[in-house]
Structure P
């Protein structure tokens, strides 16, 4: 599909994005299901409630710190220099996921859930910015980066305020989370890579989908395995996805002279 003209590729991406947004607008508002807070593994250890769901977030912080160290101090990651802020936000948001998600699982309610979801939106928005910048255009990525971050934060504020008003609506947050995962494989398919391989990004997407599967099967997995729940495995699978991406940034090589 790389023989398709640049204009056609841009039209395809725009149509997919706009169609998704329009289709979502026709869906009825989606309130937060109160049952969402009822996770399978409610065991406490060392006075930590929901202990494994709390502690399993530590991996996000470790990977985020490692990413920031290699990015900002060692300068050992192979990046598009003009997109440096997006890489920083990606790894910093990973660090922020750990306390945000730990706080939520320690105290399960919508207020703490907002702090869980907020850094995740920054991860989604910075990651799609990076993919666009590496494949389509660094200039376009720089132009949309701040608006995407603002949109991500707004989606959480909008959802939380709608819940307080008694008319919860998760639709914007759903778009922020799932639209990038729809666009990224499409971008990988129709745009040529400027780096040695993009297999790791496919693994990233695969691990993310696996994490969502673990989340959906939280109770069934816990009933089967007993020692760990689907939600804790979700944290581990998502962490592995981010670790794969970090190692990819460390070891890939540039195919084109200028980025």
Structure Q
């Protein structure tokens, strides 16, 4: 699932492409992704509206438009398999295109094979989010206080979007490894030093991921591209990707620091990767 860095790179890619473009037509092929917005309201509000901006909040994309009734926000979430990109109008629509907005020479396409994402006028989901990990509001006192109130394993707690917005499974594992914190350790039992290291590690891995994605050529909407930047390098990835992930997806491979084998186990139905030597209690 795309996390903060992947969404941030997508936002930076799309922002200049959609700025000033007017929605001339709307084709909703899967109304489920609009929920809770009705199809009628979606069309009524967006038809004729002009894109004026695009920001990210956690894992959400916040499209700003100027409509007949005033300023509106279109919220996008990629779910597990969503993609948002612009494509030439002459290109055939993909099988799983859920929403297509006619922007003139190009189509704005929201595509999702599993339809877990959203493209809706209801932006209330962002009201429940915690601080942005790269913002000044994400400070040590507030972070420490929130952890001290939780008995959850720290890896699970880091996935709580009310604690930190945008951190998911991949970057939680990576940050815990960099901080030397065992993923099973209850959040309330982290020491002051561990909390400091973890906060710094979260910021470092996210910044590094965003910087990495910002320097790579992106091929959005191509037949063989998933249209997203992912931190790290899968076996089939293009050669311009660098091997970045230190533990995630590396079970059975040597730890880059101590040489011990990376382990994998399940937490809350998700895979956790860690080094038993470097992340001791």
Structure R
């Protein structure tokens, strides 16, 4: 199994600076891998008592049955993971408030490439590091997958995002999350940011946005608290471009037709 080598955060200690309302129902923060999972998780953690946070596991299908306690309505918890759509997952989440975080597939290709090239990720793809593969071909691998080693973009977005879409889930775009965080420091509309976080937390069952909400968001969004944030990845990932080349954009549209549109990116 691949390993992620990242230092632990100190957000449980930071959390205790704030007063919290009790979480009324289980909340699950689901996401497409490499879509800002830690950013969303760390922000929402600042609004929920540590005692109601499920730290036993990052919930995924292979271990789902061992962690059903995360979704028990008799003892509500905030939990998180990459839980692909399945019968078992749907049954497990039937009483939970479900938040689903996605990212523009164009940018996701780049984020996935950076992660696989970093020393933070240790798995069966070490042979791709050190410039052994041309960048355009590596990006194509992020789109079309690697036989027997890594799934395709279409498979990931289909099973981790598109198949979950329904009126009962709260769909969150990574780009909106980032812009709302940046707005707190003057790089955008602060009233829109307030509305964004109020809506997100209301879906989690926390209807009253506390007066210190912006401070909580800043604490949770601190990049030093996320070992998988782009700036904290170990190793050299500078060879990955900042924007996806035009050809690879066309390849994303070929490999996963309709995915960007149904997720609201067109």
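Which one of P, Q, R has relative contact order in percent (Cα under 8 Å, 6 or more apart), as calculated from the coordinates, equal to 28? It must be structure R, since only it matches.
The greatest value of FRET efficiency 1/(1 + (r/R0)^6) of positions 20 and 44 (r between Cβ atoms, R0 = 25 Å, to 0.05) among structures P, Q, R is that of R.
When helix-only ellipticity at 222 nm (-39500 (n - 2.57) for each DSSP H run of 4 or more, over all residues; to 500) is computed for each of P, Q, R, which one produces -10500? Derived from R, not from the others.
In terms of FRET efficiency 1/(1 + (r/R0)^6) of positions 76 and 140 (r between Cβ atoms, R0 = 35 Å, to 0.05), the structure with the greatest value among P, Q, R is P. A value of 15.8 was derived for mean count of other Cβ atoms within 10 Å over residues 28-35; which structure in P, Q, R was it taken from? The value was obtained from structure Q.
Read-outs throughout are calculated quantities, based only on the coordinates presented, and are distinct from any laboratory measurement. The structure displayed is predicted, hence computed values, not measured ones. Cβ atoms are built from the backbone, for glycine too; each structure is taken alone.
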